[in-house]
Structure P
């Protein structure tokens, strides 16, 4: 039985059908990415997966139980950091730890927050507020906060989309390491607008077609050893095949939508604001 699954999920907003019969199954410890184009409804799908929005049909299940609100033992990382600006980096992480582990002593909670800030390289910036941190440092805090609650499931909503290329690459590698170091290994579902980012991080990649009534493609396995070098992936035959299958589905889905298909870049598909 799949650890986490979306089964027969459909969603409309008024007369507009956004998602139609979406099915996705994740085994425990898997890292799966969803790549989509403009108007595909990726953010709507992520909100449904997180229990923040109810589907019109179908359901979301975690360990066989229906998800109707944000699950226990789960965490989410957004593109826009979502930090409380009046709290320090340590206090932002600590707030999540206190909520996840209320029975722990104050010392244990503070130690947990410090541990994960150290793991993302922010030990010396623990007392700085978000306004005193760069964008990359803020996202490090958000990632530390997510993993400090020791999640079994982590949801990633375009977590690196607002970062420069060098910072993005560093945090991508740190994210994979944190997922693998969790015991048991964290199960991760990420939405992204970059095919190459999905190949770099994932065990499987799924494409979400252009709306209305968007559906998922068949999952494409990424059978490549870790750690992965993004430069090497540009010329790796297995990575090239994955990239081709995903981009072909996205291009075909765009042409079938009745709208002009947006250009699909295999390196970093830039996706404007979509149905949310």
Structure Q
């Protein structure tokens, strides 16, 4: 664990030396959503590969770039892409970015992902704000010795998804004329997609959407006492009684089509965040 802490510090020092202003707000984009990082003026762009020890995505559509700049007059970093457990990364590597963001002083974290719909009332292209999750990955980034300066041994998860930020998202969506859903996200390890029996199970336990990311990041962010809000673009809706193959090309296309809705909400939400607040 000491080695992990040292690696985070080295990555932090590398970034700090290249930044004039530390961000207080971070956005991490998921499958098909990386172009959101191009929607604001970045004054510093850094490849993940250039940051010491920073894991780099191996998945198509995850660009692996950090863009620092201003969005809605707030100091923001947009991370284009993430890494996943199914790529062979360990939980501490999947959440390495969260620890570096914590070191940079990020207090508000916005997570974006593409997800499969479990709720039959959903439709492809819907935007869902995550209100809770179920971790079905079988792993947790906090396993092992606790790093006390990062957070408590037993972090509270009842407010892992910050209620005030969820309200800001919903208000921004209403103002922009974007319909938004609420739901519970199931985090699986992947990479194979769900069987019909697994879809029935996920419905039974109260899940509305499913994906292979986000949950590990939220756990680490809750440990770090960050305020988190997460949005899913529903790329397809599973029907266990009439299962159909899901093509990656279709997932990407639908995720990309949801970007305009997310962009309409994102700037308004960021504008409403007091990025000078602490705690």
Structure R
């Protein structure tokens, strides 16, 4: 069926953005939609990994002063700052035929972004498994997950992000990461407009991402709208999980939201 592309986003509501992220992955896993690439943005938010403690990774006082929101995603990895100068991509594909899906995500699917950067004139490489680097500077971080019947990967792309704000709101645990053999590229971030020497438009970045993943997967992309099931599922996830302090700041596990699972089963039926 080709590669479905969604430009669905709620930049002023990061809780809904992350709720929809989970919803479309679940819909793919239930075979309600084909392989899907989503491209989206948050206007002012800090997104933390599933296993992180907000107070250890984020300067909550600085976040409050900026009027930003802290929201937890369902994948692991580190905290990231989002503004409209950061463009996010997310890809959910079928698990069928994948012997080692998590390896497939990190060694194969991530290369769609490398293709996209090449198309805009940048030669990118991978470091620390999930960092995309150009000339020794990190321009994208990635996280992946095998859940709900789908192979999923998503990541950031620093196009013209306010890096000063990023440094104010994040508290990267340098020593902990160094002890795990993670290089300092984690902290040497750069916007791609600096590396290119000009500011690419939003549409140019979107086009390069779509073409990059088309090339990787060997399929033709088509633009689509969210399905009824995805919208309904995102509303349930928003109300009962992603808008709640228990999920975002107290890190209650997925298992604590059983009422969500029951509602989603009724919505996401194949």
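Throughout, read-outs are computed from the coordinates displayed, never taken from laboratory work. Owing to the predicted nature of the structure, the values given are computational and were not obtained by experimental measurement. Cβ atoms are built from the backbone, for glycine too; each structure is taken alone.
With distance in nm of label points 7 Å out along Cα→Cβ at positions 47 and 103 computed per structure, which member of P, Q, R shows the largest figure?
Numbers: P: 3.5; Q: 2.1; R: 2.7.
Comparing P, Q, R, the top value of distance in nm of label points 7 Å out along Cα→Cβ at positions 47 and 103 belongs to P.
Using semi-axes √(5λ) of the Cα gyration tensor in Å, for residues 7-110 alone as the calculated read-out, with 20, 17, 11 as its value, let me know the right label among P, Q, R. Write down the numbers at each step before the final one.
Details: P: 31, 17, 13; Q: 20, 17, 11; R: 27, 16, 11.
The structure behind it is Q.
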